[in-house]
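The structures come next, written out as structure tokens.
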Structure 1
């Protein structure tokens, strides 16, 4: 139901559930993709502070595609909620199969999410099991909620699908602990996504890359906190002078597998930074 409401909001721009939400298309954001030779892409930004939604390429923002490794955020939530992982320090031993240096060692869940370890999360989802995974997909209303084929391939085998629109909605709910998980589980996973931290802003994100045919679909989902310092009145109940203003975002684009002209993993992060700077989330 949530997906249909948001999709309708983007399509018709006015309806009862979104009457307080403002929407704006940013065709100018296309330059960041075009300058890199990217033709099929989208970017969605939810400005929670102004209750507004900003996007580039509406059609693609509403298109459900495989989540790739961004789904490891969801797996982490389920692992914590079901006590498969007592906390973010759950250690899974390396199986001695050489894959990537950052994966070829014993890892905690926090380390595995940072390195996006495939063997770690494949083992973790097996420990959770299909029944519990389907339960949380359904209760969370995650994307199309479909699992098919091998359990440890659902985020990359084109059965489970989610849109950029839905991904930002999912992140916003997690940020405010509104998903059907405990506040603790959501808080832990949120901290696991922290990638950049400085006095002016924090950026939390998870990347993903999945292959469909002869192309790679590349994702970045996350949220940025703009940090502002204010002087509270002595009588105020809020004694902190620090304010965190959240912005939720999702980017995805397609590139041919054969195109190795650039480091596309870096390009996607650069584009996120560029758009967040243009919108004013990050300092220019």
Structure 2
């Protein structure tokens, strides 16, 4: 968490005499990206809980899926192992989404930004769980790694450190991918312009998107911290690394042309599904 702060201060010093054009992005960019961010967050979170439930079901246990969580009835020798299935599932979904994004990145559609956000969410929602497990073995992943696999604290701490480093590197990589959406307006040779653009498509969008996630999490209120924890662990790295002198691959898109209504409609429908169906519990 301190890394991006130090990096941000260095950026201010290094690029002090450089200016960027006024229009590198507009509010259509931030609104479209925020809605797609909220969609991706909720889809990935739902898939994590779904696979946790399916893992219990595979063991013959009765399980209930909710909009925020899941519960199960019964005991099984491998029950604790299945507590790690959700994080593993969304990690793999993140990798698959990234591969799919690479495959369709030359298309003209705007929905590919949703796929990129899903890849991002799949990785940044899963990897920190290993870091947290090193501190709290009572978490889902902690129960799998400590409760079932019996990993000692030294090895668990090592995994946590590796995951912390990997998380930073992944966010730096995604920063370059997000910058690709600014091909029409961003001078990629100007670090100030890149830092300015990333504030729209990633930083501002992720903050607004996290706020949009809150209605999906209540009640209870304690679950509303989840989207902001994901933001704090990841987005600062995306922001501060945008000024790096690296090759950015431009991608065709219309993210800045207008505010698209269909993603907003899908987000509202997903909210209704969460609050009217999942909030009551779905039995598996």
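Quick look at the values:
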{"quantity": "Read-out helix-only ellipticity at 222 nm (-39500 (n - 2.57) for each DSSP H run of 4 or more, over all residues; to 500), computed value -20500, structure in 1, 2", "calculated": "2"}
{"quantity": "Comparison of 1, 2 by distance in nm of label points 7 Å out along Cα→Cβ at positions 65 and 153 - largest value held by", "calculated": "2"}
{"quantity": "Distance in nm of label points 7 Å out along Cα→Cβ at positions 49 and 265 from the coordinates reads 2.6; which among 1, 2", "calculated": "2"}
{"quantity": "Answer label among 1, 2 for the case where FRET efficiency 1/(1 + (r/R0)^6) of positions 137 and 169 (r between Cβ atoms, R0 = 30 Å, to 0.05), calculated from the coordinates, equals 1.00", "calculated": "1"}
{"quantity": "Relative contact order in percent (Cα under 8 Å, 6 or more apart) from the coordinates reads 32; which among 1, 2", "calculated": "2"}
{"quantity": "Top of 1, 2 by mean count of other Cβ atoms within 10 Å over residues 33-40, largest first", "calculated": "2"}
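Read the figures in this text as sums done on the coordinates, not as results from a lab. Only a predicted model underlies this, so the values are computations on that prediction, with no experimental measurement involved. Cβ atoms are built from the backbone, for glycine too; each structure is taken alone.
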